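J.: Dropping the structures in below, format is structure tokens.
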Structure P
Amino acid sequence: MQEILDNLKAFHKAGMDEYEDTKYVALVLGKHKALQDVWESFDKTFCAAEKAVEKQIPKNPWFDVEDWCCPVCGVALDESTKDNHCYYCGQAILWESD
């Protein structure tokens, strides 16, 4: 899963670098707004995809005064059931005994 995330981030960065290279040509041609809209959609799509993949990589919960909590959103987790995912944000949970 980490390899997929790394590849996704590399492709996202390459796409944004391409946008930086082409936006000046678009300005000269008067097509900057259209190009900007396309790249904003590209950026939002890849950010959402990266977040979804990152949530599938299990992380250890942390202990707050009374409860075990999700490492991403901080919602209390039920240690007795040791759920594999946070019910609130969907983050994969890796319990110490796993």
Structure Q
Amino acid sequence: MDELKIVLYTVKDPDFVDDEGVKWWFEPTLTNYAINKGFNDGKVWVVERPDGYRTRLFTEGSDLLAEDQTIEGICFKIDLLAKAKKHQNDPSSD
């Protein structure tokens, strides 16, 4: 199912292609997941390199925070980063 979702994204034209030929598709569902976890400027992208490798990137502003090929993996990493961010802001929040 996860591979099917990546394939569906790559059927439509990418939102943009960078100078290195990497295709980027904005992922609104996972971006909303990240925003709900406290990453107000967070975005999740499905990307495809020119060699065909596909993955997801989680960014906040211009910073790359996480990468994973699976939906579950990127959500897990967003969860961990949100917990770390919460703990950094309030160390007693365990």
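Read-outs throughout are calculated quantities, based only on the coordinates presented, and are distinct from any laboratory measurement. All values derive from a computational prediction rather than experimental measurement. Cβ atoms are built from the backbone, for glycine too; each structure is taken alone.
J.: Quick check: 2.0 is what I get for distance in nm of label points 7 Å out along Cα→Cβ at positions 36 and 76, calculated from one of P, Q. Which structure matches?
T.: Going label by label, the one that fits is Q.
J.: Computing semi-axes √(5λ) of the Cα gyration tensor in Å gives 40, 13, 9 for which of P, Q?
T.: Answer for the origin of the read-out: P.
J.: Supply the structure label, taken from P, Q, corresponding to distance in nm of label points 7 Å out along Cα→Cβ at positions 20 and 68 with the calculated value 4.2.
T.: So the calculation was done on P.
J.: Continuing with the same structure: Taking relative contact order in percent (Cα under 8 Å, 6 or more apart) as the criterion, which structure among P, Q has the greatest value?
T.: Evaluating relative contact order in percent (Cα under 8 Å, 6 or more apart) on every structure, the highest lands on P.
J.: Now, a different point. helix-only ellipticity at 222 nm (-39500 (n - 2.57) for each DSSP H run of 4 or more, over all residues; to 500) was computed and gave -12500; which structure, P, Q, did it come from?
T.: Label of the originating structure: Q.
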